[in-house]
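Each reported figure results from applying straightforward, stated rules to the coordinates on display, with no laboratory input. Quantities reported herein were computed from a predicted structural model and do not represent experimental measurements. Cβ atoms are built from the backbone, for glycine too; each structure is taken alone.
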Structure I
Amino acid sequence: MAPPVELDTTLRDLYTQSGDEGDITLVYCPPMSQVQLVQGMPLSSKYAYQDRLPAPAKGSTQAARVFTQVLPQSHAMIAGKMDLVMLDLDVPGNGPTGQQAPTDAAQVFGQITESQRPTVKFIKDIADLQIPAGAKIGVFRPADCLDHLDPVVPFTAHFKAHSKRELALSKVPTAPSVVVDASIQPGQAQDPALRASEVARMLALVEKKAIPFVVKLPQAHGGLGTFMVRSEQDRAETLAVLRGEVDMMLSMLRDANAHFYPASLVVQDMVPGFVMAVCMFVPKSGSPLITSVSDQQTDDGGHWTRTHIDYSQQARLHTEYRPIVDAIGAYMHQLGYHGPLGADIMTGLDGRHLVIDLNARVSGSHPLGFLKKHLNTSRGFNDAAVVGPMLSVTIDEFKSRFSPELDEGRIVLLGWSNGIGGESSGAIMVVAGEDMGALRQLEGKVMALSASAGTCLRDGTGSGVEARSCFHFE
């Protein structure tokens, strides 16, 4: 029988230590602004995001299940004793699938020792959300539909903490950048001719800048709005996407959000070096707590596919990254943000640390640090990785096939949504081994069950649903 997972600490513990002693209700479903994946979560326009994901195939709810089930589960695995509210696509019950989401969530959260386990509540529509009197909400990202509630972090501060534009203009060390802001006003944003002229102006730098460089959208999810331009073909493909994307951003410009500069581009030098994912908790005051430093694997477009941690190197890495983490902490305090944060930090050829991206939320890498005692101290697994495969099996079939590994504690499921009507299952999990060889062997065994044609959330550009065996979302 698989041993209960006991976390090193929890977000509840860390919030309490930072002075947030009241009840916190977590709402971790990612808000969308361009594509409404689920009816129960209306589009967000004041807090505008670039998320033009390809629409799922007709009759498929796979992408919606990933966003409403798998991701909130995985981000709440380290929550501790807090309420977690999730959207259930099947409430009040459509035949045999009516209890699918609660069943999947119970299997995932049931791995955690009871004293650290969140309480999960399902609703059909975000309008049905009820929180205890005096409680605050903790969110994945700010959303219009939650703006009337009392958040742990003010939404204005939280939204700015996510902004690529704000980071580029801050004093935090980052790659040399040029910010291109819209020059039209909200009242002009609905004029197609004015927008077309503005799109051409804003993309002029992308058309002429020397290769290589990077273009970033200001509020894209999980690196999905990052464009790596290494060749003239890359430039042409990027421009083809950005013409539509910039027009969309301009059309979403409103009086209510103009102060956020929602229509902007960050054009950045491509700095050679390697990137590490640094996870932390930023308290209301004082230095952030570093919970893990791990290396990431990305695809050719720079989108996350896998994160690996070497527990034997953590003490050294925590010391090495402390100065840049303190700089990030000072920046967050300036904005008014506190809470979990993931940072992608580049080490250049000169050894300098540059902050490439900030995610002011629980990141996909966060569980690795919270599982150190479970994986490394108690069981001697030195290497572990977070992977997000689309699998051809149900959770029960997976648990049967990997019963020995689960019993040994070398696999921890972070999120799962069983496929419906022949769809593949979406999963996020941590796999671990005594060394890299053992880890790779176990990863290979897991990936052998990958679906041959799963939805891969590869980018936010509407490039189409591809036959992939994983989804990219960090």
Structure II
Amino acid sequence: MGYQQLAKDILSHVGGRENISGLVYCATRLRFNLADSQKADREGLKAKPGILTVVESGGQFQVVIGNHVQEVYHAICQEAGLNDESTSRQESAKPAAEEKTGVMARLVDVISAIFAPFLGVMAASGILKGALALATVGGVLDTDSGTYKIWSAASDALFYFLPVILGYTAGKKFGGTPFITMIIGGALVHPTMIAAFQAASQPNAAPEYFLGIPVTFINYSSSVIPIIFAAWVSCWLEKYVGRLLHSTIKNIITPVICIGITVPLTFLLIGPAATWLGQTLAHGYQAVYVFAPWLAGVVIGAFWQVFVIFGLHWGFVPLIFNNLSVLGHDTFMPLILPAVMGQVGACLGIFLRARDARLKMLAGSAATAGVFGITEPAIYGVTLPNRRSFIFASLGGAIGGAIIGFFGTRVFSFTISSIFTFAVVIPPAGIDMSVWGCIIGATLAFIIATILTLIAGLPAAARNIK
């Protein structure tokens, strides 16, 4: 089935163009905000070729497509005449269903809308950083060489200017003008402010003031929480001011007011408060993790794919970003890897065991996607319909997670949990036991899931379907 035909089918089954109040996509899913979710034909969508399943989570109606989600998204936008404004500025036109969702559901909705648009690019940046780490550890590249410096800048740019990127996506989500919030993010990492932070960090540094109010300078490069809070304030202010100003001056005066008020307010209040919150969150997580790292590995390794099924995995994304920003590393992401490898192993087991050509092809393609961190095709197309294989994948994930937790494996850059994770777990000092622990844990999760699925993961009836 072509993408245009699939787009037409999806549009007709979600209630048409007029029922869509917002649409974004992530690695494998179309995430709709529907004005009336009762108009959507769930079973009809699930029966369509090219659609893995339908999930309702976080106030969103999610259509799981798989690896071709970007092409389907663009086909839908073309078919329905949707543009960047109509698909992304969801806050100003809240659907009725959103009003009924709980706090957790709204939080997941906000997080996914802010982080999903650039997650693939961020994963690519993390892979490049990991490749550079491998090259320097292996003696292939010298950190003083021009080659290293250029690739280092390419890999680090997104992370350094993260407040600018988040300012754009948060502004879109909160219903404001994203270029205003993008400028606010740019102010946070402006060279003048970075220099002021460095000067303020020196002993006996003279205090700085804004209109007589003392300023606490903080390095906001790579920060996450401050710009999200600042973007929300700016968008609220933009809507409020927009109602008061005449249309002839609104387009110019509104940005002046938003930037002129929100930027100082961020440096004086929002930034320090959000930074304190981020540090508290990071150190609080660390305190829980160090209590029993192996137990954390068991829980995340066993239940991560369950979180994925319900769309709850997005709730952990800010935690990972915040840990990287505050601590310089993260111990949560490595625990996800064995859960992913468990799904890959289960798919390989079914591929080797099944005689049905269609199931073998499905399992083989799902295993390939899983190696690169995309597990929805494996979950919805292979392991969940054959429940024992899903259980075996989770069991392998739990055992592998316990090992990775025991060795205290950390990542030093963000990437999607996949084979590329091995590149970002290498500490600056070089390969140590935490890296080997990651390799052992992920490999063991894969082997356990494969062997158990080969032995008992596929009922005879499913095994012999022609």
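Of the structures I, II, report the one carrying the highest value of Kirkwood radius over Cα pairs in Å.
Comparing I, II by Kirkwood radius over Cα pairs in Å, the maximum is at II.
Tell me which structure, out of I, II, gives -7500 once helix-only ellipticity at 222 nm (-39500 (n - 2.57) for each DSSP H run of 4 or more, over all residues; to 500) is calculated.
I
Suppose volume of the Cα convex hull per residue in Å³, for residues 23-70 alone works out to 67; of I, II, which structure was it derived from?
Derived from II, not from the others.
Consider the structures I, II: one of them gives 19 for relative contact order in percent (Cα under 8 Å, 6 or more apart) as calculated from the coordinates. Say which.
I
Quick check on the output: 4.1 is distance in nm of label points 7 Å out along Cα→Cβ at positions 191 and 231, derived from one of I, II. Which one produced it?
I
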